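In structure tokens below, several structures.
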Structure I
Amino acid sequence: MSDVIRIAGIAGSLRNGSYNKSALRAALTLIPKGSTLDILDLEGIPGFNEDLEQAFPPQAREFKAKVKAADALLIVTPEYNYSVPGVLKNAIDWASRPYGDSAWNAKPVAIMGASVGTIGTARAQYHLRQMFVFLNMFPLNQPEVMIANASEKFDEQGNLKDAKTEQKIKELLEALVDWTIRLKKAKA
């Protein structure tokens, strides 16, 4: 067991100006001592096709390996049409395959999300939690970080400018590290 908690961060958006990518970059500056955050990119992962499971596409294979190597996960999701973005669901599907070799199994995970709307990705976050049941993941229940009215919380360069949101992200990361340590001890 490594002393450093390695967290893989995933933003469920491909858009360069995504508030969720900005929130994940902000998390890099708030990561607790004794942990690291490696941002994984979903760009280039092809659409899931079960016919390709035996010859995984390189981008999907690399993504899955990084998820598997992480001690914990931080997923930062936008909400599209009341749910999880297709690009994020696609990456989740690839890393869970083939059946019986899921990179997600028994991983601690924290969720946050940013939206220009008033409920801050609540529905997408709850849909992720439903997926975590089948994937046998261990989601952190609190604190919940749903960044509503994101256009007011980030500047034009994508820098987080809201102190309350910064504090909530920091609390989420601290809780994720603590949760991961507790789960590792219970497993040992």
Structure II
Amino acid sequence: MNKIQILGIVGSLRKDSFNHFALKAAQKLVPDCAVLNLIDLHGITVFDQDGEKTPPAAVIEFRRRILAADAILFATPEYNYSVPGVLKNAIDWASRPDGKGVWQGKPAAVMGASLGGLGTARAQYHLRQILVALDMPVVNQPEVMIGNAAQRFDADGRLTDEPTRQFIQKLLGALVQLVKIGKPGLSKAA
């Protein structure tokens, strides 16, 4: 039986990003009928509409990985009340050229971690607005906003907070269900 393929996209380039740690934790919490593979955004150049018909190799690979996935799990930090430029840039590359974007109809879920108490709430809401424009169905509940992240991960980046682990597990379950709704044949196979 084929497993549901979820692509985890971290919206940070930082080596020790709490959002990357959150995606690593999610890999261990994904339902048995699915697998979560991660991709980072290193090497994706600044979007330039003049080059959208001949994108760089990193963008071609990014688009290929999105197309191969059944669903997307975004983990975004919050920069200035919004998503980081690197994440928005990657989203823009994969949405172009007009009419040939790879996001449309792709089920998605959003989570985020930050040192602050709000746990990327504003960035997640902004990302959800972007996903509406891309025509992506998005898991509404639960919302996974990992505030005070330094207290929820150990020095090696392992998630130590059980309630956070449970929220991520529920989010992944809801994402899998969203995929199954869009692909009814999966309900029996997965």
- request: Compute distance in nm of label points 7 Å out along Cα→Cβ at positions 8 and 152 for each of I, II and report the one that scores greatest.
  value: I
query: If you work out distance in nm of label points 7 Å out along Cα→Cβ at positions 32 and 104 for I, II, which one comes out largest?
result: II
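Each value in this text was obtained by applying a stated rule to the coordinates, not by laboratory testing. Small disclaimer: the values here were computed from a predicted structure and weren't measured. Cβ atoms are built from the backbone, for glycine too; each structure is taken alone.
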